[in-house]
Structure P
Amino acid sequence: MPSNAHFYEPSRGHDLPHNPFKAIVGPRPIGWISSRNLDGQLNLAPYSFFNALADTPPVIGFSSAGYKDSVRNIESTGEFCWQLSTRPLAEAMNRSSASVAPEIDEFELAGLTPGESRVVGVPHVKEAQVVFECRLTQVIQLQSAAGDKIDNWLVLGEVVGVHIDPTLLKDGIYQTAAARPILRGGGRADYFEIGSEQNFQMSRPG
């Protein structure tokens with residue numbers, strides 16, 4: 001690390017035009033989450049603090065800044081779906097991020113079709129090429145190192161059903177780049193697309 005490296009303590013501000021934290025930890029997978037409340041009202045929203053966290057059983061998680069409709073719905077029903085955000089669906093995904101009233105159906109707002117799920121009662125995005133049906137395992141309010149509760153909520157769910165478009169399978173192997181997944185970057189409007197040209201192979205030692 002050079003001696004003139006830019007250093008900052010987050011609690012004191014970063015003194016840069018845009019917070020670099022999100023750009024450094026990135027690009028980030030997008031948690032495109034569908035849920036419904038107890039009255040049946042649908043919700044669809046993307047979360048860029050998202051990832052896969054375990055594989056046996058498979059567990060995914062996303063973090064919400066604020067106790068938003070997605071968190072409220074999932075905690076009350078115990079179910080949600082995740083859909084893979086891809087380049088052909090990027091604009092629809094972006095439209096679903098609008099801050100609207102709870103009674104607004106983001107599926108309709110984004111021009112998407114609710115598809116019937118097989119295991120859970122929450123519809124998924126029918127146009128998506130990959131869908132995880134999930135059951136809630138934990139909702140955790142995050143806290144600072146000092147132990148203070150912060151207004152961020154981590155939602156964890158076990159994947160209990162997986163839908164994969166067969167065009168993404170070659171000889172039974174899922175083709176990551178073929179789906180053209182998009183990931184959130186760090187700038188105000190930055191996204192990245194994964195393509196086959198970025199692929200390289202490296203075997204683990206031993």
Structure Q
Amino acid sequence: MKRLTLLAVFLLSVLVSNSQDYTKLIAAFSDSYAKEKAEKYGEAVTVMKGYYDEKSYEINLRLGWLTYLQGQFAESINYYGKAIELMPYAIEPRFGLALPASAMGNWNLVLVQYNKILAIDPNNTVTLYRMGLISYDKKDYKQAYQYFEKVSNLYPFDYQSLLMLAWTNLKLGKTREAKILFNKVLLYSPQDASAKEGLGIIK
């Protein structure tokens with residue numbers, strides 16, 4: 001009976017301790033949000049580092065974002081990397097890591113994250129669209145077509161994917177398909193300059 005009583009007291013003390021820890025941590029997050037809003041990124045980082053726990057997904061994710069805003073890209077990648085280690089099937093830290101990686105011009109690392117996101121979620125339209133943009137920029141229009149087509153099949157009246165699929169078709173010499181798609185873009189945005197430019201090239 002004494003053992004059960006002692007165990008109950010111990011568990012209660014742990015719960016109270018955790019509650020106190022969360023109260024302080026919530027206050028720290030709140031303070032960091034206020035400092036971020038005021039664009040005092042360094043101060044926001046300092047606040048969060050005061051409560052740093054390498055096993056906390058949320059703190060690592062928060063520091064990844066704040067150090068990115070601060071322009072500390074290598075440090076940001078490190079924090080996002082730790083968040084990924086803690087939650088390997090989470091998508092948000094991979095999107096986060098892509099931000100400092102792209103700012104550093106490390107497109108290989110960006111592609112690694114996007115490919116891993118698609119391995120977790122093959123129909124992630126944000127990733128598909130961004131992969132399409134990267135392929136289009138590299139003039140790999142066949143690959144870009146596959147990404148934009150998939151997004152357009154999932155969201156047939158999505159402005160961005162329709163427009164890029166239209167341009168990709170035009171680059172591939174598929175003028176009939178491009179014309180149809182540019183006109184669909186104009187249904188969404190009747191004065192769209194890019195769609196009108198594409199139609200002008202076809203004529």
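Read-outs throughout are calculated quantities, based only on the coordinates presented, and are distinct from any laboratory measurement. All of these numbers come straight from a predicted model, not from anything done at the bench. Cβ atoms are built from the backbone, for glycine too; each structure is taken alone.
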TODO: For percent of Cα pairs over 24 Å apart, the calculated result is 46, so let me know which of P, Q that is.
DONE: P
Open item on the list: Of the structures labelled P, Q, one was used to calculate mean count of other Cβ atoms within 10 Å over residues 62-69, giving 17.4. Name it.
Closed with: P
Task: Source structure (of P, Q) for helix-only ellipticity at 222 nm (-39500 (n - 2.57) for each DSSP H run of 4 or more, over all residues; to 500), computed value -2500 - done: P
Open item on the list: One of P, Q was used to compute relative contact order in percent (Cα under 8 Å, 6 or more apart), and the result was 9. Which label is that?
Closed with: Q
Task: Value 5.3, calculated as distance in nm of label points 7 Å out along Cα→Cβ at positions 22 and 190, assigned to which of P, Q - done: Q
